[in-house]
1. For mean count of other Cβ atoms within 10 Å over residues 7-14, which of the structures 1, 2 scores highest?
2. Match the computed value 1.18 of Rg/Rh (Cα atoms, Kirkwood Rh) to one of the structures 1, 2, and report its label.
3. Where does the value 1.00 come from, among 1, 2, when FRET efficiency 1/(1 + (r/R0)^6) of positions 31 and 71 (r between Cβ atoms, R0 = 30 Å, to 0.05) is the thing being computed?
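Here, each number is a calculation from the coordinates, and none is a lab measurement. Since this is a predicted model, take the numbers as computed values, not measurements. Cβ atoms are built from the backbone, for glycine too; each structure is taken alone.
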Structure 1
């Protein structure tokens with residue numbers, strides 16, 4: 001089965017005076033059958049209201065915020081790390097417990 005990845009924006013921190021988004025909190029989750037793994041991070045931004053491509057907080061879409069994340073975070077590397085976590089869940093190499101309690 002192939003891993004299904006979902007990227008979401010958890011939160012955006014913004015400057016009230018300018019409406020510029022300073023920090024984007026993101027999460028990528030991967031699901032393969034009964035196994036799930038995820039990664040969470042933040043991206044710091046330096047919005048400049050005087051720039052022609054500036055978008056104020058009220059006008060930002062999730063797709064725009066996701067683009068900003070992908071400009072700073074490797075989608076391929078993030079998904080590969082999640083795939084490795086899922087592989088470890090599917091094919092464990094370590095276990096824990098007490099042998100006398102089995």
Structure 2
């Protein structure tokens with residue numbers, strides 16, 4: 001189930017400026033801790049964007065974050081790491097056979 005967020009200080013039809021922030025929660029408890037940790041690739045943030053708060057019960061298209069733009073966090077997927085290890089092991093086997 002998706003989390004539900006409310007903006008108590010923004011009236012229906014009003015705009016709020018939002019920013020999406022992500023970090024490695026296994027290493028850091030908060031955004032501030034991740035930034036203070038200074039490890040590149042363990043946190044990232046979108047550019048701020050405006051969001052208009054729809055009335056409760058509006059059609060789903062009214063809830064879209066039209067101004068939100070995707071952003072990249074250079075954290076390799078576990079499968080990428082596994083593939084790298086597999087290729088490295090194969091390379092070592094080829095060298096050993098020679």
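1. Going through 1, 2 one by one, mean count of other Cβ atoms within 10 Å over residues 7-14 peaks for structure 1.
2. The read-out comes from structure 1.
3. Derived from 2, not from the others.
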